[in-house]
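Multiple structures are listed underneath, in structure tokens.
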Structure I
Amino acid sequence: MRLSRLILLTATFCLIAISVRSETTLEWWQFWTDPTVKPVLQEIVADFEEQNPDIKVNMTDLTWSNGHEKIVIAMASNTAPDILELGSDWIAQFADNGHLADISDDIAKDSSGMRGWSLAEYNNKIYARPWFLGTRVIFWNKDLVEKAVDSLPFVPVKFSDIYDAATKVSKLGKNIYGWGSNSPEKHRLYKKFMPFFWSSGAQLFSDDGKYCVLASTYGVEALTQYKQLHDSCGFLGNQRAIEDAFLDGKIGFVISGDWLLKRIALENRDINFATSLFPGPKYPGKSFLGGEYLAVSESSPNKSAALEFIRHITSAANQIKFCKANHSATPSSSEALSDPYFSSNAHLSLFNRQVVLAAHPPVDPDWVEIESLIEEAVEEALFGSGKIAVPLLDAQRKIEAIKAR
């Protein structure tokens, strides 16, 4: 009797030990803290845990103001989580340092149904999976523009169309402005300038990648056009202030992302507005392309489970669920775009047309530093001496020095 009880107890302890050993806990750092979105994200995580009872997912919230710094510290101290949400322009930096797992072989079988892979590729390897893409379009107040312009219907096809209309809007009355112009704001201002830059035919580096050509004739022309709008009819403020003024009916034209559609919906704003593709010398122009990506830490002992979770959260069904909650326009899943939420909304459809036409910065481990130099050059041109070519040339020399290191 004692022997049988001993055997039974031993078996029970073994089962408990096996159960403990078989449970996997994934640590995931992410940036979605919005109370309208977080519950949906938690629901998607709970669904995964229910389908995979041996896997637990712990979510840690980051903010865009200090999240990059926290990730850098975690990587350096070997305390990185299993899964990271990364801005697209961070991927090369962490891949170059060996901190991200190469997932090329793991995503090959399902890569055709996703958009945005070029932002995740570094040295011919894939280091992250696209989750949501992001671009910017032209928002304009139809009431103000139609009062100001002579020829209707109005469609901004060239830069000059916006400049002419914005100038006329600014003459409609006191506290009415044609253009929303960004004040110096980190990670914001250069993203407003780069669509002008790319749409004008300018490029950051020569075709062979050896030389920075930021200050080319095309680049100078692009900054000149942007400065004309800024100087002649602009409301100056940070992104939030510009959007507040636009929603209050005070600005004719702004550049913004799909988050402005979310504000209009959630705040029940009564504004007669339109969205348009970015203009250019050749229509349509090129906007800025970025995105939010999910990557696996190279140090993670749970790579297989981490990839399963990433596949789950980026599935078409879960992207649709998340986009509806967040009023997002541009999922990475091509399949998701067939949902009526996207296909029946003219503004969301336009954002997805612009994604196809958008350009993105080079996938470069030095991009964070390069970005800062471009932003400083634009600031100097707009708020400093007023010269255009000089700050661009100065930034070009500094970028070449970075690449020569």
Structure II
Amino acid sequence: MEIGVVGKPNVGKSTFFSAATLAPAEIASYPFTTIEPNKGIAYVKTACPHMEFEVSCDPRNAPCENGTRLVPIELLDVAGLVPDAHEGRGLGNKFLDDLRQASALIHIVDASGSTDIEGNTCGVGEHDPMEDVEFLEVEVSHWIEKIISKDWVKIARMSQYEGKDLEKLLYEKMTGLGISEVQIMEALRDSDLSDQPVDWTDEELLTLSRKLQIKGKPMILAANKSDIAPKENLEKLQSLDSYITIPTSAEFELALRRAANADLIEYEIGAESFTIPDPSKLNKAQLKGMKHIQEVLPTLGTTGVQKCIEKAAFELLNLIIVFPVEDENKYCDNDGNVLPDAYLVPNGSTAKDLAYKVHTDLGDNFIRAINAKTKRVVGADYVLENDDVITIVARA
């Protein structure tokens, strides 16, 4: 699964992406800095089971830092979106095509109001960020509507007159969009439209498209530049009942992670504070910048970047973390690596689902699983719980 970082130009999308991944991305204060999508790996956190088992771990795909496991999730930074992008304006068609890959979206909103609707720089507080929330909803909804409205008459007639399931027809139509049949069914239910699809108007199709976006491309708001944002802007964004809104300073997070990576400060991802063990290691400008962040960070709580990623993973996508091992007594793989891997899987996944995620052959030859924490044998339909440690037993 990928999380898309979206928004209008010049609001800090690439800064957010770089802060979350430490992957290189061009950052500049002018629109359309990002042309090609940037891909990188961010992490969500959980306590490493090695603490509970009182063993030393040998991480392979998910680093362990001070007892905290950092589990990878893909992040996608796409080109900026402007009004009427669904009609091809700006880089709209490319943006929306890139968006197909994302399972959830983090909408970076300039909470400071210092960029206009086109992404051009203006004075702090001169633009209302609520307009940005609305326009992005409209653009994504229109994009989905354009996809489903093509051949709609044929689809509607097949459903209404031939008795075919509308959700299945829409699923076939939307293949490649990353929206499941269950999500389509839920969107149809929530749209509260008539049972006569041949009579649905363009406005009703747009209503359905909005529900499809909510179900299939759920979105969180990152109220970026919150360190300079007018209080009323943050209050308005956080008052939106239909969104999780996180005050964010991507610039702070990027500076902190780069400084920590260079051993200039001590900072754990997502922490509320950091320390400067040896100020003499920093030049005058660096020290001034770090002191400024230390002064402002308590008013924010955290920089918000890590919180956005974890809210998107655990609440929007409803993922959990599991640890597959090959020896349930030593918690290791066949090479003796203890707790080598950690995977994100959808909540509700079964032991057999995990087997397939690890390797197709394990799924095809599944016999049983063992819960390494309880030492109990469980079947293929055992529903995984967060932080489960599971051994898969399969035919050789």
For relative contact order in percent (Cα under 8 Å, 6 or more apart) computed as 25, the structure of I, II it came from: I
Given a computed value of 3.6 for distance in nm of label points 7 Å out along Cα→Cβ at positions 242 and 274, which structure among I, II does it belong to? II
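Computing helix-only ellipticity at 222 nm (-39500 (n - 2.57) for each DSSP H run of 4 or more, over all residues; to 500) gives -14000 for which of I, II?
Computing helix-only ellipticity at 222 nm (-39500 (n - 2.57) for each DSSP H run of 4 or more, over all residues; to 500) on every structure in I, II gives -14000 only for I.
Suppose you compute FRET efficiency 1/(1 + (r/R0)^6) of positions 58 and 138 (r between Cβ atoms, R0 = 35 Å, to 0.05) for every structure in I, II: which one lands on 0.30?
The correct label is I.
Every read-out reported here was derived from the displayed coordinates using simple, explicitly stated rules and does not represent laboratory data. No experiment lies behind these values; they were computed from the predicted model shown. Cβ atoms are built from the backbone, for glycine too; each structure is taken alone.
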